[in-house]
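Structures are listed in the sections that come next.
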Structure 1
Amino acid sequence: MDSLFFIASKVFWAIAQPDSLIVIVLALAAAMTLLNWIKWAKITITTLALFLVSLGLYPLGDFVLAPLENSYAQPTDLAPTRIIVLGGGEDSYPSGLSQTQNLNEAGERFLTAIKLAHQFPNATLIFTGGSGNMLDQSISGTDIAKPIFDGFPNLSGRTLLEGSSRNTYENAKNTAQSLQSMGSDPTHGQTILVTSAYHMRRSMGVFCAAGYRNMIPYPTDYRVSYRWDWDLANHLQDLNKGLREWIGLIAYRETDKIDTLAPASC
């Protein structure tokens, strides 16, 4: 059932993401032209052009991301037993091709986790992330995370790597199983959860629903700037991320993977 959900979510988003919808609208306009529906083709192209120009100037994605990013403040009074950082900050294919460790725009997840691990030397650092690619599972997030963590001597013997998860739901489930196999109870002790700020609401919901307790959200990788400038690529990327996260949040709630759309803590 988990695999069916994973495949269905990937197929749906491949079609529904704004990038794809732009291509679909262009294809429809081309079809209208071939059918000699010139008036409707002109309306479609004009509307799409106005949308793209507006999006290039106006950071629409910021207003989609902001309610997600502002869900949790930076925590204080920390005394963690474990620090869990979610995968997604690694750039798998360049890493595989170059045989080096490359991070993407969410690389702050690694930086924040390593900073916290130095700040709390008695806490276990846990990385959870496999491959979210539906067609190619050959490169796991742990293939990149392990040599990064190995480069810090004070992390030796303190890390746990879970590399089979394909999405956030599996992150929580598989990490709990890994902890239990080591004789560690995820309901005991304080757990800091590190992920991108816009992704934290769904992540907290999943980990709480999976039975974790005393979870402390530690958001990082903030994206909202409200800056007006011509930057179509980044504005479109932020819109993609924001819509994907809201859809994912609703889908997880409707399939009972989370208990609420706005989890406070657990």
Structure 2
Amino acid sequence: MVISFIAPAVMACALMQAVDLKMAPATASVKQLTYAQLDGTRNAATLVEPATPSTQPRPAILYLHWYEPPRPTSNRTEFLAEAIELSGGGALSLLVDTPWTGEQWFPKRDASKDYEFTLQMTRDVRRALDVLLAQPNIDKTRVAVVGHDFGAMWGALAVAADPRVTHFVYMAGARSFTDWYLFTPKKEGAEKDAFIARLAPLDPIAHLAKISPRPVLLQFGTKDPFVKNEAATAMAEAVTGPKTVKTYEFEHELTYQARLDRIAWLKEQFKIK
């Protein structure tokens, strides 16, 4: 295990910004597409790959964004600049919309179906993996899922269940879905206890333990109001296989340095430049 602590980055670099597609380099191809989900609806996604076609096996990455409205990156653009940079080393990335792409998703969700939704969303992540791996010339030994916030949590469930994924990046996810579902609507007493007990088998921390022996990078902010330091430590300890744990003196969005570390880790794992 590798553990490191990163001091505060310069504020101008730390804040994540939406990416202008016009800034994409000529070496990258950025395509907008939709694909069929399991319920028959169409889901929007962005496919990023090298502009020059290649017949060589390519590493593949599925990106699952965070939920932080009204931030401009609270959607699939969160990882666009990262995917473009990794395309320079030959990687292909799929950045997908999620239910939490919608700003009002969380307060307007049907909380009575949180359990069923959690299971369905795990299946939807695996469906996105189907789409990613259906692209030509994918190297099946180099397939990563990168998730932030809810994206990390559902990523953990999907990766634990899907042996097609060879690498995983867990960014500032909570130990349990109930840690966040209980923000609204509130539950108390026996109702709360029953809700937590029912969701417990779906706790990301339990599924992180099932990902071994595949390598995992975990990234947390030491000032994160939603994922406390003790929770971050517990999740890192739950990973029993190869792992790299990095913390940053910042909040839930993490820092520009976190992005640099993530890119470096993926390049090292995939053996690309």
Which structure, out of 1, 2, was relative contact order in percent (Cα under 8 Å, 6 or more apart) derived from, given a value of 25? 1
A value of -9500 was derived for helix-only ellipticity at 222 nm (-39500 (n - 2.57) for each DSSP H run of 4 or more, over all residues; to 500); which structure in 1, 2 was it taken from? 2
Output 1.14 (Rg/Rh (Cα atoms, Kirkwood Rh), for residues 39-166 alone, calculated) maps, among 1, 2, to structure 1
For the read-out mean count of other Cβ atoms within 10 Å over residues 143-150, a value of 18.5 was computed from one structure; give its label from 1, 2. 1
With Cα extents along the principal axes in Å derived as 69, 38, 38, matching label from 1, 2: 1
Comparison of 1, 2 - label where FRET efficiency 1/(1 + (r/R0)^6) of positions 55 and 151 (r between Cβ atoms, R0 = 30 Å, to 0.05) is highest: 2
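Bear in mind these aren't lab numbers, they're just calculated from the coordinates by the rules spelled out. Note that the structure is a prediction, hence the values are computed from the model and not measured. Cβ atoms are built from the backbone, for glycine too; each structure is taken alone.
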